[in-house]
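What follows is calculated from the coordinates using simple rules that are stated; it is not laboratory data. Everything quoted here is computed from the prediction, not taken from an experiment. Cβ atoms are built from the backbone, for glycine too; each structure is taken alone.
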Structure P
Amino acid sequence: MTMRRAFPLLCIAVLAGVAGCQQAAPLSAADQAAVRASVDSFTQRVKRADWPGAVALYSADVHFMPPNEPAVEGRDALLTWMKAFPPLNSFALRVDEVSGEGSVAYVRGHYAMSFTPPGAKAPVADAGKFLEVHRRAADGTWPNVADMFNSDKPVAH
């Protein structure tokens with residue numbers, strides 16, 4: 001093949017490659033608000049111990065990663081985990097950032113909670129940070145597909 005014939009094919013290949021490298025659009029203000037609303041809804045459901053309602057905000061194949069224990073995978077396993085958590089005395093989430101591109105969003109923030117473990121004489125307070133990944137579903141909602149949190153408290157020795 002001569003250079004004269006190869007050049008147009010090379011140009012087409014380069015243009016196709018550039019077109020495939022286009023970035024997804026950043027999240028719109030409406031998408032950011034929808035993700036924040038999901039986090040707010042989760043907070044309210046947790047405060048009233050509405051575990052089925054809280055789990056409904058997650059994808060069916062959720063990966064929930066609590067500190068110091070194995071990951072919890074799937075809604076059924078997450079519901080079991082949430083129901084087994086000690087009773088909460090208080091619970092608050094503070095969203096620091098919602099960002100993302102296209103159909104993927106992440107939420108970075110902090111939490112504070114107080115709970116009473118079985119047999120404890122007094123509530124235990126905890127505060128820490130969390131990171132969530134949300135993916136836009138076909139119906140336009142933003143279920144949580146991956147969630148991890150950990151305490152700011154030092155490990156007890």
Structure Q
Amino acid sequence: MPEQVTIKKMTKNDIKGVYDVELQCFGESTSPIGWFADVVNDENSHYYIAYLENKLIGYAGMHVNFHPEKRYCKIAYLAVNKEYRNRGIGRLLIEKLLHIAKALHISDIKLEVETDNIPAVHLYESFGFKVTEVLQNYYTETNEDAYEMWLH
């Protein structure tokens with residue numbers, strides 16, 4: 001992993017770079033650019049970005065959910081520019097989100113991931129996430145299935 005990688009909280013100044021990473025990773029954005037501006041100002045959203053040599057190369061985000069029976073976090077996004085994958089950057093971003101959840105005294109964390117995204121599944125499993133359900137046709141744009149994974 002490059003030593004120059006810096007993880008920092010996303011600000012409104014990072015939105016364009018985050019949107020560019022989203023387009024590069026997914027071919028299209030699952031969220032309008034204005035949505036990212038909303039999460040920057042939402043106290044229950046925690047978004048972090050990875051910089052390498054002043055270039056935004058990845059981001060991750062989670063939301064605190066207030067369920068009547070328990071609070072939990074949902075990791076909603078993890079994206080790393082294709083040129084910088086397999087260098088530990090996704091791991092750094094997930095570590096940051098888990099650190100924030102711990103600081104908030106939240107131990108239950110969930111996420112969804114495409115069933116055929118084996119590298120991501122292995123990354124999440126390395127943190128202790130377990131598959132709890134297969135969500136059929138979860139990604140409506142592609143009809144791809146997803147795993148629902150939880151860390152308790």
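For the read-out Rg and Dmax of the Cα atoms in Å, a value of 21.8, 85 was computed from one structure; give its label from P, Q. Walk me through the intermediate numbers first.
Values: P: 21.8, 85; Q: 14.9, 44.
Working through the options, I get structure P.
Taking mean count of other Cβ atoms within 10 Å over residues 63-70 from the coordinates of each of P, Q, which one would give 13.0?
Values: P: 13.0; Q: 10.2.
It must be structure P, since only it matches.
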